[in-house]
Structure P
Amino acid sequence: MPTTHNANQPRRTLLLTGASRGIGHATVIRFSSAGWRVITCSRHPFPEQCPWDAGPEDHIQVDLSDLDDTERAIQEIRSRLEGGELHALVNNAAISPKGDGGKRLGTIETDTDTWSKVFRVNFMAPVMLARGLLEELKTAKGSVVNVTSIAGSRVHPFAGAAYATSKAALASLTREMAYDFGRVGVRVNAIAPGEIDTSILSPGTDKIVEQQIPMQRLGTPDEVARIIYVLCTETSSYVNGAEIHINGGQHV
């Protein structure tokens with residue numbers, strides 16, 4: 001369990017994209033319970049029924065598929081960071097378009113606009129945010145966590161081609177960022193979740209659990225959030241450029 005906030009220490013700040021459900025939602029709760037300030041980014045306005053101790057001043061509405069809007073959001077985030085420190089950036093937001101009836105979109109069916117939009121959200125936004133907030137991350141000796149996917153390293157029955165290749169690119173970007181950012185004291189790592197019990201699971205996931213996952217169960221969002229938390233704290237102070245598989249052994 002995370003420790004509660006120590007009043008003698010400055011409050012640490014997390015910036016999280018994609019906070020409204022699943023892994024993102026669990027990550028907000030995990031960090032908030034440890035006393036962190038959590039600034040969230042989403043396409044949607046701040047939810048009035050917010051389950052954590054935050055307000056509209058800690059929420060940025062942004063369309064990450066729009067490069068200009070993403071740049072505007074970066075400037076707004078910088079203006080909201082008290083003391084100019086950002087201790088952690090978690091790039092969790094992602095889109096995975098489906099075909100009719102939830103059908104997987106392969107390389108042949110995916111149109112050019114979809115390819116472009118997926119890469120803007122899943123790949124360009126993470127590098128823009130990290131680069132745009134580099135001074136604040138440097139000041140705090142902070143940490144970046146990119147959320148990739150098991151689909152980035154194998155053809156997945158439900159994840160489309162654009163999603164999968166964007167996650168593979170994000171894994172490669174994590175290595176490049178770890179090399180560049182590590183030299184200024186900022187660690188960059190990735191987590192690659194497998195089948196996690198969220199509202200976006202596709203029909204047929206039970207077959208994957210039965211046939212491909214040695215632990216014979218889905219993961220929980222909190223199990224993912226706990227690893228994200230570790231990667232943003234001193235416990236992982238010499239971990240840089242890693243991609244941690246959180247999939248119950250599905251990758252073996």
Structure Q
Amino acid sequence: MSESQPIMLLTGASRGIGHATVKLFQERGWRILTVSRQPFDPACQWPAARWAHIQADLADLAAIEGLAAEVRSRLPDGKLHGLVNNAGISPKGPGGKRLGVLETDAFAWTTVLNVNLVSTALLVRALLPELEAAHGSIVNVTSIVGSRVHPFAGVAYAASKAGLAALTREIAAELGARNVRCNAIAPGEIKTAILSPGTDDLVARNVPMRRLGEPREVAETIYFLCSEASSYITGAEIHISGGQHA
């Protein structure tokens with residue numbers, strides 16, 4: 001692995017959009033660091049997977065500084081070229097029931113907001129010197145549910161994604177003069193391993209393109225936002241929803 005390779009830190013890499021993003025960036029010559037609550041799985045076949053894996057729980061905000069220090073120790077030249085904040089949790093009730101305001105307790109609110117929103121702000125804060133050194137790009141993964149009520153996504157998840165969209169604008173405004181860009185992508189209905197019952201009907205009714213999105217289509221947009229092709233784009237939120245957001 002060459003020290004000249006760009007390096008990206010990705011949270012939430014184990015499946016779906018995160019998995020597709022790791023695969024695409026590796027195909028295009030990037031080195032990837034991934035964050036997971038789980039220990040490294042020796043069965044993982046990604047190139048340099050053991051070097052890439054960092055075990056951390058983003059719900060524990062006190063652990064963010066330690067996570068940043070571990071990331072820093074793995075950067076050969078002190079530069080972090082990309083930070084993709086993809087980790088997100090959406091607790092469900094019995095039978096996968098959507099949790100509204102009345103069903104969501106203080107513990108659920110705190111956990112969801114820590115993982116989906118606050119940890120992102122603290123990671124950016126902790127890793128700013130490395131991002132600034134690389135003229136790096138931050139990509140936050142929001143969601144279509146941040147701007148509309150959704151039949152499957154719970155209230156805490158929706159609120160956290162709306163907050164993440166606002167955080168994206170704040171970071172872009174604050175760090176633009178320091179040559180660090182920050183954008184967001186807002187996926188709609190994407191074909192992943194776990195889809196809620198009724199998704200097919202929702203797509204047929206509400207998605208003009210009448211199909212699910214592919215994880216690689218999302219990954220391609222993330223790559224664009226981390227590349228020089230988007231060098232004058234910051235503070236944007238790009239909807240990847242087949243027209244569902246319109």
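For the read-out distance in nm of label points 7 Å out along Cα→Cβ at positions 182 and 238, a value of 1.3 was computed from one structure; give its label from P, Q. Let's see the in-between values first.
Working: P: 1.3; Q: 1.9.
The read-out was computed on structure P.
For the read-out FRET efficiency 1/(1 + (r/R0)^6) of positions 110 and 190 (r between Cβ atoms, R0 = 25 Å, to 0.05), a value of 0.60 was computed from one structure; give its label from P, Q.
Source structure for this number: P.
As an exercise: distance in nm of label points 7 Å out along Cα→Cβ at positions 78 and 198, calculated from one structure in P, Q, equals 5.3. Which structure is it? Before the final figure, lay out the partial values.
Details: P: 2.9; Q: 5.3.
The value was obtained from structure Q.
We did not get these values from a lab; they are worked out from the coordinates using the rules stated. The shown structure was predicted, so the numbers you read here are calculated from the model rather than taken from an experiment. Cβ atoms are built from the backbone, for glycine too; each structure is taken alone.
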